[in-house]
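Following this line, the structures themselves.
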Structure I
């Protein structure tokens with residue numbers, strides 16, 4: 001009986017063992033993890049590796065692979081801990097592991113520890129290590145010296161001022177996919193950037209609402225976005241043209257070429273798309289940034305004649321409308337690594353770009369350089385912590401007021417991949433010369449319809465700055481150095497000429513000054529004039545806006561000089577008719593502001609009489625507060641309108 005019971009028990013145990021799967025060994029878990037890792041199944045790889053080290057705590061190879069997988073998925077803390085355990089268990093398993101661990105220490109701002117690991121990697125003899133990873137070593141060696149210099153730089157980093165904390169752009173600007181290479185329209189109301197959220201790289205538009213908040217992004221449209229890759233679009237200063245990169249299009253010479261398109265901002269229509277003639281080559285050409293005056297194009301290329309991977313080049317616009325032979329910016333800017341995403345500021349002399357060749361805080365950083373009087377570029381300066389990080393920065397643009405940088409980065413606090421950020425920058429990192437943007441609109445005085453095709457001639461201290469033309473919305477948009485006086489002559493056939501003068505200065509946080517000009521019709525001029533007849537001399541209309549401090553109504557010496565120069569432009573001052581109108585902001589009560597506006601107009605009238613203008617020639621008025629959304633400093637003014645009779 002006992003023998004039968006024992007036989008049954010043995011049989012039961014045998015069947016039970018057959019019904020259960022045998023427990024995998026640590027080695028088998030490791031093999032599974034390698035399979036999962038090679039097929040990008042990182043979650044499964046991590047689970048297998050944890051089982052491997054659970055069964056065999058001193059399994060150094062599993063610790064190393066656990067660090068690699070965690071690093072790949074952005075779990076940097078887990079990765080750092082895995083490498084530390086590896087070095088304790090077997091410091092001679094892998095030389096390459098020290099390079100990988102150093103990169104992880106950089107991402108944690110532990111630059112001293114990172115430098116220690118990089119130097120261990122650099123001076124270690126590969127023969128002493130169990131795993132021979134020659135392929136990885138060749139790749140790591142290419143970045144070793146740069147990374148060591150970056151650690152040394154970060155430890156001794158120059159202080160560039162109070163840089164704000166980087167903040168993710170709100171709403172749907174970012175996604176789990178990549179968003180990168182941002183650019184701003186000159187007036188700052190639209191941001192263009194590249195995203196692969198649709199499966200390929202496309203250009204998206206991000207607009208601001210009336211409250212200055214970013215709305216949801218949308219595609220720039222099928223005229224530019226195709227099933228292929230498009231990226232880094234840049235508006236001209238007037239906003240009527242867009243330069244962008246197109247890849248694998250039918251007529252592309254290299255991998256990517258620079259294209260240009262016409263843009264109707266009112267109706268958001270893109271058309272007339274074609275290559276930017278003269279810029280492209282058989283190599284990769286991309287990431288255009290056009291200067292404020294429209295005559296210089298900075299872009300990135302891998303063409304021959306460079307210093308490394310991708311370099312920054314510049315081309316001048318020729319009289320025939322083609323772009324001239326591009327020139328490399330030289331070894332101060334371009335390195336053996338990659339320089340990308342140039343942004344030329346409105347001053348035409350401050351250049352921002354991203355590089356993985358210059359020492360920085362991480363994989364690729366943003367830098368600033370200046371064009372010197374001798375035509376050379378200054379040594380690039382790292383934009384510092386805030387804009388830069390131990391991670392990868394990809395693209396940078398500075399706001400019109402010079403106070404904020406918009407950039408992309410793959411920091412772990414983002415939504416995934418590369419994301420868009422903004423950050424306040426110190427004055428030392430702003431463009432070298434402050435600019436004010438003149439946003440002008442031209443109308444018919446009789447019908448209030450916009451006037452297209454009018455010529456706007458701009459002068460400063462007697463020198464011609466340029467001649468511009470209004471678009472179909474009657475608009476012209478210019479960028480001017482702040483803190484200077486300018487005169488402008490606006491002419492169109494069939495209308496009186498308009499001559500204005502103003503002192504343009506950027507107020508705090510406000511870089512755009514809007515002016516509205518009305519032209520008076522004088523009848524259409526005949527296409528063919530009689531041979532003996534003298535063409536009629538058009539009436540000249542000139543204006544000047546004089547601005548005041550809060551509560552003030554007296555004139556500065558500079559303002560008096562401006563008024564005097566305005567009058568000197570007329571040969572017959574006795575025939576002038578002058579309207580002087582004073583205004584105020586809404587600081588104070590209604591009666592006070594009405595009185596203040598009258599005092600301002602009266603003070604200007606008094607000074608003009610001292611210059612010889614009679615009371616019969618001047619009409620003086622004070623209208624109190626201007627009811628509009630313009631800035632307060634723009635409301636505190638006197639408008640002078642002069643017409644020769």
Structure II
């Protein structure tokens with residue numbers, strides 16, 4: 001629904017972006033016992049000093065070798081407590097799976113309250129649990145064991161609590177946080193509108209009243225969430241801002257307001273989609289979050305938790321799919337069919353990569369001060385939703401032959417994956433975000449080198465040196481100067497060397513794009529999209545190798561098979577990454593990019609297909 005355009009380019013060039021069950025609800029005694037288990041003291045901050053952006057540095061050919069060891073955020077004692085906390089949740093979700101009837105909304109809400117699901121990311125001083133992001137994702141895995149129920153839980157929990165804690169005043173926190181903790185309401189971020197191509201065209205507009213004591217909001221928003229009468233709305237709207245030059249420009253501003261405010265009308269489109277109509281809604285000036293021009297930044301911060309939740313849903317779904325696949329194939333006595341074995345193995349690789357990427361990303365978010373993980377969380381959402389859809393479709397052929405009832409269930413899951421790729425943030429938008437943020441970072445880091453290479457007569461010595469350095473890259477035989485093989489188990493040497501090749505090639509192509517296009521690089525969206533696709537494959541390879549090496553070194557059960565999984569992921573991922581990078585390297589005229597540009601122009605002029613019918617003759 002939100003397409004990239006000039007606004008995304010402006011955003012990238014602005015400031016850096018900063019994250020029937022059991023037939024009855026658990027008894028009061030069970031709930032109290034569970035809450036006593038979950039009570040915890042204020043956590044000691046064990047975060048390490050801030051580091052350079054991890055994935056952004058890949059665009060510059062730099063790798064933080066500390067991350068190859070795979071971040072270990074939780075101590076053994078914390079892992080034990082987390083396991084005790086999730087065991088009752090696992091049991092409740094398993095009981096739902098055994099029951100053929102659907103759980104009512106009221107009972108589901110009571111279930112979530114009994115397990116303190118609304119308090120996980122709220123600080124202890126606000127009577128929350130103050131879980132780390134890693135602990136939250138692991139807890140959500142338990143809630144999402146049943147995909148259908150998990151989706152409903154995802155919509156009920158919502159996202160945006162972190163931004164309320166960060167940007168709201170103490171008085172506002174006293175109003176909102178207790179309501180969120182009780183499960184009475186959910187924060188809902190209202191961003192999308194029908195029929196817009198850029199954020200500069202938002203129809204939702206807010207103007208100050210004459211006394212400048214309140215904003216008057218008008219417009220419409222579409223939200224893909226389950227809504228209740230008293231939810232908290234976080235609305236992004238266009239406002240008029242006076243810039244330093246004295247001109248009035250459009251700014252994207254975020255406001256917070258109760259959904260039962262007079263003037264707000266909710267129109268239900270389907271079970272999880274609503275249209276919100278704002279008709280002269282008065283919002284006091286104190287309900288503006290952050291600075292007037294920072295609405296987009298706050299929105300993107302709030303989407304970090306959404307991306308992680310969607311990735312957790314997808315990762316859990318893939319593991320469940322793998323279990324169902326193996327059981328179905330065994331029961332059908334089709335274990336010797338090579339095509340089926342291939343699909344099962346590919347699903348296992350995807351599930352392994354997803355979980356590795358998820359907990360590597362949460363490790364970065366929990367392990368370091370002020371981590372810049374916008375690219376990592378964006379990659380996570382794109383990779384997980386696309387791989388889930390791909391393997392759900394391929395599994396249909398197996399289940400369709402042996403178990404029709406499961407095929408019907410898969411159809412609903414496929415529809416949900418399609419929705420994930422469109423709502424909140426479309427995958428195409430995220431790919432543009434990944435590519436643009438990475439290129440911007442590389443441009444800032446490599447600015448001096450690019451300037452010298454684009455002026456060879458002014459810097460002949462430097463240019464000659466760069467030509468000599470790139471001789472091996474141009475011959476597709478880069479010297480592996482990063483020495484990543486020194487940081488993994490020797491069994492993975494060839495695997496990590498293939499990954500290092502991809503990273504060096506990735507840096508080489510990024511630098512080539514900067515030299516080829518200069519400041520106009522942000523307008524070359526086809527090439528940026530391919531660069532983002534290569535980045536997604538590289539991150540999946542890195543996370544898988546990192547996890548497999550750690551598992552083998554510490555002696556996990558079946559860790560020797562994890563090495564094989566990682567090797568297979570790298571072999572397949574390297575082929576795809578090289579394909580994307582080679583297409584960029586040969587240029588738009590040797591690839592299909594320029595032809596696509598020509599075709600699309602003619603299609604626009606013809607308002608559809610331009611080729612004559614194949615049966616038509618001219619004589």
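No lab work stands behind these numbers, since they all come straight from the coordinates. As the structure is a computational prediction, the values presented were derived from the model and not from experiment. Cβ atoms are built from the backbone, for glycine too; each structure is taken alone.
Given that Rg and Dmax of the Cα atoms in Å, derived from a single structure, equals 25.7, 89, which label among I, II identifies that structure? The structure behind it is II. Source structure of the calculated read-out (helix-only ellipticity at 222 nm (-39500 (n - 2.57) for each DSSP H run of 4 or more, over all residues; to 500), -8000) within I, II: I.
Here distance in nm of label points 7 Å out along Cα→Cβ at positions 312 and 328 was derived from just one of the structures I, II, and that gives 2.7; the source is II. Given a value of -0.86, -0.90, -1.09 for log10 I(q)/I(0) by the Debye sum over Cα atoms at q = 0.14, 0.15, 0.23 Å⁻¹, for residues 408-495 alone, calculated from one of I, II, which structure does it belong to? Of the structures listed, the value fits II. Highest-scoring entry among I, II, by distance in nm of label points 7 Å out along Cα→Cβ at positions 96 and 376, is I. Out of I, II, choose the structure whose coordinates give mean count of other Cβ atoms within 10 Å over residues 368-375 equal to 19.8 when calculated. Among I, II, the structure yielding 19.8 for mean count of other Cβ atoms within 10 Å over residues 368-375 is II.
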